[in-house]
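The data blocks that follow each hold one structure.
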Structure I
Amino acid sequence: MKYFGLVATLLAAGFAVISCAPKAENTVEAPPAPEPLRAVLTADSQQALTPEKVLEELKAGNRRFADGQLTRRDYLAQADATASGQYPKAVILGCVDSRVPPEIIFDQGIGDIFVGRVAGNVEDVNLVGSIEFATKVAGSKVIVILGHTSCGAIKGAADGVELGNLTELLNDFDEPIARADAATEGEANSANAAFLNLAIEENVRQTIADILDQSPVITEMVEDGELAIVGGVYDLASGRVAWLDS
C-alpha cells in the first residue's frame, strides 16, 4: 500500500509541474488574412493618375501574378460599386488566346481596365474606335498592345494556313512576318523559334504603329502626354510580361 501511495504522489507532482510549465516562447501566431479589396477607381482617383503611374501599376500587378501573390478582392462588392459608372485606368488589346486573361495576369479588379481581344492582337476600325472611347471619352491613361509567346495566329500566318474568314485575318500579319524573316536565319515558319519570337514582337510594334496612323485622336493624346501606348509579350510558361521598347 505504501508503494502505491508513493507512485500516486509522484504522478500528482509530475502533472502539477507539467501544468505549470511556461508556454514555448517561439510559438508565433499566424497573422490574420488581409481583408479582400473592395475599393474601385473613381473619377477623382482616375484623374489623379498619370500614364507613368498606370504603367508601373500594371507592371507591379504582373509581378504579383508571376510570384503567386494575387490581390484578394471582393468582386461582388466591386461589381456593386461600379454598377453606376466606370473609370478604368488602361485599355489592353490582347489576343483571344484563353491562356492570356489580362485582368488576371495584371492583377486587376472589376472596373480597372478595358479589354479588347482578337486573334493576334491586331487592330481594325472597330477596335480603334473602342480604344478611342476608352481613352478620350472614358479617361484611360495607357494603351497596352499585348502579344504572347507561341501565338497561334502568327504561327498560322507563317505556315500559310487557310480557313474560312481566318484566312483574311492572317493576312494582317504579312508585314511583321516579312521583317522577322529578313532579320533571322532559317525558314520563316512556326518551327523556327527565333523567327517566331521576333515575328510576335514585330506584330505588337506593327499594331502600335497602325493605331497611331489610323487615329489622330489617340496620336494627339500621346503627343500631349495625356496617354501612353506601349507593347509587351506575355510568356505563357512564366506568366511574366516582357515590355518592348517604345
Structure II
Amino acid sequence: MTTFEHDRVVPFKSSKLGKKEQVAQMFDDIAFRYDFMNHFMSAGIDRKWRKKAIGLLVKDQPKSILDVATGTADMAIMASGILKPDRIVGIDISEGMLEIGRKKIQKADLQGTIELLKGDSETINFEDNSFDAVTVAFGVRNFEHLEKGLTEIKRVLKPGGKLVVLECSKPRNAFARWIYGLHMKIVAPSMGKLISKNRNAYEYLDASINKFPEGKNFLNILDNLGYTNTFNKTLSLGICSIYCGVK
C-alpha cells in the first residue's frame, strides 16, 4: 500500500499516539460543538453539498448503505430522507460523535432505519458484498492509511455498488484561493478555539486539506484500486469536491 503525505498529518504533533487514535480523541473533544461549527463555518452550505452527493445515488436506488466516518450522522439522516433505503449503517471511530448522532436519530424517529456502530474504514466488520452503496462525507482525510480504507470499502460493496465521497478541496481561482486560505489559517482556528475550545482541530483541518491528494490524484488512486466509472465534481468554486467510483 502507498503512503501519502496526508496519512502522516496528525492533530497533535507532540502526541505519541497514531493518527487514528489522535483523530478519535480530537473528535471526542469537539463533538459537543461539531455540528454548530460545521454549519457556522460553511454558512450552512455543507447541507447543500451533502444533498448533491446523495443525489448521485438516486438513480441507483440503494437499499443498503454504509456511511463511513458518519460522525454525528448528518449524511446518514439526509440519505434516509432522500433515498428511502431499507437500512443505513454508520460507522465512526469517535464514540463522542456517535452519541450525539444516536440522539439525532432518535429525535428523527429513524432508529428502525439507521444504526450507528463504532468502527473504522480499515477494518469494517461486515462480510464481502454487503452494501449497495457507501458514502463518506468529510472523512477520507482522516484515514490513517488511505488506500487500505478505500480497499476495505470496495470489499464490502456489492458488485456494481457505488462509492460517493464528499471532501474539502482547494479552490483553483487565485482570489478565491486567497480568501479560502485566510479563512482556514486564521478564522477557522480562532473560531475553533473560541467556540469548541480546540484550536488544534481546525489547524489540523487546514493541514490535512493541503496534503490531501485531491482531484485527478484521488481519481487515480480509485482507478488503481480497481474502482470503475470514476469521476469528480467540484462545488462552490472548488472548496468542496464529490468523487464517485463503482465496484
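Taken together, the values in this text are just the output of simple stated rules run on the coordinates, not laboratory data. What you are looking at is a predicted structure, and each value in this text was computed from that prediction instead of being measured. Cβ atoms are built from the backbone, for glycine too; each structure is taken alone.
Numerical summary
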{"item": "For 0.93 (Rg/Rh (Cα atoms, Kirkwood Rh), calculated) the corresponding structure among I, II", "result": "II"}
{"item": "Origin of the value 5.2, where distance in nm of label points 7 Å out along Cα→Cβ at positions 47 and 159 was derived from one of I, II", "result": "I"}
{"item": "Answer label among I, II for the case where Cα extents along the principal axes in Å, for residues 87-206 alone, calculated from the coordinates, equals 44, 33, 23", "result": "II"}
